[in-house]
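Below you'll find the structures, each written out as structure tokens.
Bear in mind that the values in this text are calculations on the coordinates, not laboratory data. Keep in mind it's a predicted model, so treat the numbers as computed, not measured. Cβ atoms are built from the backbone, for glycine too; each structure is taken alone.
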Structure 1
Amino acid sequence: MKRTKRPKKWITKAALIRLAIGLIVLLGLSIWIWSKVIFMPGKVYIGELQPLTSEEALIKTELMQNINFIADEIGEHNYIFYDNLVTAENFLEQSLSEIGYQVKRQTYEVYEKQFTNLEVEIKGSQNPDEIVIVGAHYDSVVGSPGANDNGTGTAAVLALAKVFAGKEVKRTLRFVEFTNEEPPFFWTENMGSLVYAKGCKERQENVVAMLSLETMGYYSDEPKTQDYPLGLLDKVYPHAGNFIAFVGNLNSESLIRKVIKNFRSHTNFPSEGVALPGNIPGVGWSDHWSFWQMDYPALMVTDTAPFRYQQYHTMQDTTDRIDGDRLAQVVAGLQRTIESLVNE
């Protein structure tokens, strides 16, 4: 039987042009994603961590004492354990007052109870209308004493406020302890940081940077101790949970790059940064999200919380889980980075 020859299929010139254009666009998109979303400036520190300096040792002592009081002594503190939340609030207000600040209270009502954000401010000497905010939420999730989430962030704000007390800064610098970040207030109108950020917008304040300090105290050098919300990220980022992360949305990309570049320039501590769409799980899981809603640039400084920390949102989130040395090194690095931000 005679076989019928199949006609040859020729790729037309137009098809080749379309294919080439598609490949160029794909390559360009890949380069843009790498340069803007994943690649961050500065050199990632790899190697042995240095012993604490005398200043870092003092920071560590204060951090651990305050975390222990907030989490282990006060215990669970939130809208359910309201009296404990008020105890934490009073402790923070008193601590900030003793440092020398005049504390401003922003109080609002939910469930017929009063909840309060606490703010202190150093007015800028040259550009007072440009505001840098460093904040953390001080409530714990229901069912947890919250040593890491977010005793570490709360104590770090206190430590940084103490370091900057009495210093002259070019831009206005605020330290804020937020209430009601955890459910059922998370991403709602009653989230403390959203109440605060709305106030900033209503006053037409120019917030040029917001750093949310969130769950910063757990580290491990063991392999396979770090997870990610997207499968592809584990092809780019480390598998050991021994770094501090700077995380934000695409609109905050320039702030993230500026902050991590500065942090890496003077702090010998592993760090990673990323700018991703804000709806990716984990990217907006803290108080920086509230500032995005008001179109302010904001990022989260974190140990990545549930993507590393197995005690996240459990009763086992206690002070003994915290790596005080590494937390102190991170806070010392943030001090230098904030100094750069407020003196631009």
Structure 2
Amino acid sequence: MYNKIMEYVEYIKTDDGSIGLFDKKIGDIYHSKSGALKEAFDKYINPSFLKEKSSKSKEINILDICSGAGYNLKSAILTADNNCKVNIDCLEINSDVINLSPFIDDLINDVDLKILLLSEVIKLNNYDYSFLNEVLKIDTSFLCPDMRRFIEFLFTEGYLTKGSILNRSFLHNIYYNYVSNNTNYTPNCSKYNNINVRYFIGDARYSLKSIDNTYDIVFIDAFSPQKDPTLWTIDFLSLIKSKLNKNSVLVTYSKSTPLRSALLELGFCVGKTFIDKLDMGTVASFDSSLIINHLNNYDLKLISTRSGIPFRDYDLSLSYNQIIKNRDIEMSCSDRVSMTQFLKNYY
């Protein structure tokens, strides 16, 4: 499994020291080079008002599209109020990357959190622990040392036999009894008992159709629209819209014009997220009070050019090449001003 994934995924250390992934097939990074963990907080957690929302709610639902190595998921768990029940649905096409999520060296030194994710990954693999053998073959510089030592212990002691049921409480107790130096712990008392995580493996377009849920927060962390627009079409965004309430917030790292145009066309209030005074992402909601930095006149005029024509995928089944081709045709037939001409006149 991991020998296979290493054929098309490279591990890289991002600027904040956390490990990121680069997909050689797509030619795109899973995370910002400035920092995988930093990006999760700057572009997703903080703009989503998760801390504020969870402090005022008994329960909150989060949709994590393209969960990948789980940085947004982990950051959300770390941020949410301890008194709020948090349900997180994670959509990801690549199960190998999900299997890696509890083990990547992400700078999050919280074994309870890693054990929570490990228990869910184990269920995802139907209690077949062979994937953990492959984890141990990965270059140790990319793995969390505590979790690697834990898995080695479980294998050595014979806990990881096919079909044996290891739940979160069991893993928690084994770690703190036999692996950790910390003897001050409460049995069966993970601090994340209020967190529920569900993984859905496959094309997010199909996975989301099958889920009957309403979300308070949505993270979209797909590959860039220029590389693969499949999950950036107005039609997929419309599907997401059908799963939201009036106070929901959608956040993404992307600041692409077709994305912002599609969100406006769907009736969202749309704004920007800033990092060091730079426009670094997009936030959308039906509640305008949740938008701190609204689109300005320049943004809106840019959206009115050909570059603002959204990507389309009417029945949510087209390949990314066909989506790009169809938009190119629509742009060539449009009487809108080109982005080049707009920029020439604007400046």
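Quick check on the output: 16 is relative contact order in percent (Cα under 8 Å, 6 or more apart), derived from one of 1, 2. Which one produced it?
2
For Cα Rg over 2.2 N^0.38 Å, which of 1, 2 scores largest?
Of structures 1, 2, the maximum of Cα Rg over 2.2 N^0.38 Å occurs in 1.
Quick check: 1.8 is what I get for distance in nm of label points 7 Å out along Cα→Cβ at positions 199 and 255, calculated from one of 1, 2. Which structure matches?
1
By the measure distance in nm of label points 7 Å out along Cα→Cβ at positions 95 and 159, tell me the structure among 1, 2 with the highest figure.
Comparing 1, 2 by distance in nm of label points 7 Å out along Cα→Cβ at positions 95 and 159, the maximum is at 2.
With volume of the Cα convex hull per residue in Å³, for residues 63-150 alone computed per structure, which member of 1, 2 shows the largest figure?
By volume of the Cα convex hull per residue in Å³, for residues 63-150 alone, the leading structure of 1, 2 is 1.
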